[in-house]
1. Work out which structure the value 18, 10, 7 belongs to, where semi-axes √(5λ) of the Cα gyration tensor in Å, for residues 242-281 alone was derived from one of P, Q.
2. Work out the source of 0.35 here, i.e. which of P, Q gives that when FRET efficiency 1/(1 + (r/R0)^6) of positions 58 and 82 (r between Cβ atoms, R0 = 25 Å, to 0.05) is computed.
3. Ranked by distance in nm of label points 7 Å out along Cα→Cβ at positions 178 and 274, which of P, Q sits at the highest value?
4. Compare Cα Rg over 2.2 N^0.38 Å across structures P, Q and report the one with the greatest value.
5. Looking at structures P, Q, which one was mean count of other Cβ atoms within 10 Å over residues 218-225 calculated from, given that it came out as 15.8?
6. Figure out for me which of the structures P, Q the number 20.4 belongs to, where mean count of other Cβ atoms within 10 Å over residues 98-105 was derived from the coordinates.
7. If helix-only ellipticity at 222 nm (-39500 (n - 2.57) for each DSSP H run of 4 or more, over all residues; to 500) is computed to be -1000, which of P, Q is the source?
8. To test your reading of the models, identify which of P, Q gives 0.90 for FRET efficiency 1/(1 + (r/R0)^6) of positions 50 and 266 (r between Cβ atoms, R0 = 30 Å, to 0.05) when calculated.
Structure P
Amino acid sequence: MKIWQVLGSGRGGLKLVEAPKPFPGTGEVLVRVRAVSLNYRDRLSIDNNGYAAYGLPFTPCSDLAGEIEGLGTGASRFVVGDRVINNFNAGWVDGPPPRIAGVVPSFGGPVPGVLAEYVVAPEAWLVKAPESLSYAEASTLPCCGLTAWTSLVELGRMRPGETVVVQGTGGMSIFALQIAAAAGAEVIVTSSSDSKLERAKALGARHGINRTARTDWAAAVLELTGGQGADHILEMAGGANLASSVAAVAPGGRISLIGVIGSFDSSFPSVPAIQAQATIQAIYVGHRRGLENLVRAVDQIGLKPVIEAEFTFADFLSALDTFAKGPFGKVVVTL
């Protein structure tokens, strides 16, 4: 089979090579990969030699959609031909994240990634794909879709009429917008692009804040909410931006700490958070049960993931270039 491997640092270390087709062992399944979606984590790891810690060569990317082609001994959750997606956090079925040797195992590091024609995995790490989505669309759920779902539904218990702030218009943010709008929430989107804000409004956002024109986006949120603030804020940048999220959160509100685009270290003033009795909840994607719930919701409400661009398997490097420009929604590689 063909497989992308990281052989060295940077994009020059990425090579498309031939490798033996894997064989499923006890409790495992063989998946013929049909689509792989890209995440910020993938680009960050490639550009900063992040895969070296797992031992090279290493296969990148964490999110797949495909079909079951073979069953190992004792595997019984699926049958050959089933359409499946993987859970980003390998082995996390429910409850708190399982920490092993100090980390929560996930595809694309430390568990090998999925940018290959075939992947073998324990059957417990997979779920059936939504019936209403194509392979390309389904591949966008394991990381971005589930992160948004975990933030707003599994942990956030979002209710109709609440106000949700979505930062940016990348894959996870667009999922959050779609889920919140479908639940009857009032969605505010921040972006540095007026054209992207208009596209967000077409998907159900009530308000758009251009954070270039309004550098104090928290003040804009307070104005739009009559001084109350937002019930849910999805914090995508980290760093000093968390202080703005604290300033914009409503009393009893919730901030989901997700992204590290600005910095791996975050800071905020304690007093405003204390006075609001705000919850700051760190989010690390989610468990298999949550992904199964998301799959059911996708089919029931007709949610369609937004894909900015699709590339062939051999053109993965072009997919990375497009992702680096800041897509509206997701970038997908199809096989």
Structure Q
Amino acid sequence: MRRRSLLLATLPAGLVTLAGCGDSGSGKSKTGTSPSPSAPATAPSAAPPPKIVEAPLPAITAGTKFGEKPTVAKGSGAPSKDLAVKSVIAGGGQIVAENDYIQAHYLGQIWDTAKVFDNSYDRKTPLVIQLAQGGIIDGWRYALQGKKVGSRVLMAVPPTWGYGSQGNTQAGIKGTDTLVFVVDIQNSFNAKSSAKGKDVAQNDAKLPKVGTNTDGKAPSIDVPKVKPPTGLVANYVIEGTGDQVAADSTVLVQYKGVLWDTGKEFDSTYGRGQLTSFSLQQVVKGWAEGLTGKKVGSRVLIVIPPKLGYGDNPPQGSGIKKDSTLVFSVDILAKM
């Protein structure tokens, strides 16, 4: 059995934690409407895998370039009872697999009426979500597997692989509605993803030195044999070129944590082979303060003194002693 992230564990009262912050919740719209691909994590589909066909599908009549907000015609006739999928633009990037995270712009509308019920283009913020059962409607899971980054995918999703017979009343979707989506796959992330950017000099001999490998393997963290700093340290190891992380951002990361005193690893996404997403409002203060203002795509060294970490009440069974200084390497892969 793989060990759970300490950051996802139930921590002592008074500490900010990730409890209740699931990956599948990242797709919720800032406008108050639940975006079309999100699905209740408590109700994974029991439907069998769909048969995938290429038609029928309505035409994209405007906004035909990758990344442009599309206009899609009303569906003609009865929609297929199978999952209709077509790559209208074939990308040349990384192939998307199930359980990968994707970053994508999308538009969703109803087949019969062409009513748009959600789109990310107007929000100017792409969706980042995991293609995992229970975290996204099955139509997206099956339609996007095997597609490449840079692709525009047009799909028509019957209720069986959408919201089922209950529909989604908040979005105005009935249980009989077939849903039409255009999805522009901008990026994808998996357990081998790493920071991308420019290496930053690590010249302070009194601070840990972090490896700069970007092959998806855990970087080395060499802790010096000196007293730890009393304040928070948050330095670039690799500086990315993406948007800055805000204090209320939700981020997708790779990370590794070691103890200052011994250099012993106590937690790592690399070891679990699974990325982690969380809101900066739900983690210990050292993480929240250390990542705020940093750029997406970066690798950051964070040294957390006890007062900004677990203090005198560390998680039970974590191997962390009271008043431990913690050292992390964090790759900020995306904002969600």
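Every read-out reported here was derived from the displayed coordinates using simple, explicitly stated rules and does not represent laboratory data. All figures in this text were calculated on a predicted structure; none of them were measured in a lab. Cβ atoms are built from the backbone, for glycine too; each structure is taken alone.
1. Values: P: 18, 10, 7; Q: 23, 13, 8.
This figure was derived from P.
2. On the way: P: 0.35; Q: 0.95.
Going label by label, the one that fits is P.
3. Values: P: 4.2; Q: 3.6.
When distance in nm of label points 7 Å out along Cα→Cβ at positions 178 and 274 is calculated for P, Q, structure P comes out on top.
4. On the way: P: 0.98; Q: 1.08.
Structure Q comes out on top.
5. On the way: P: 18.6; Q: 15.8.
Only structure Q yields this read-out.
6. It traces back to Q.
7. On the way: P: -7000; Q: -1000.
Structure Q accounts for this read-out.
8. Details: P: 0.90; Q: 0.10.
The value was obtained from structure P.
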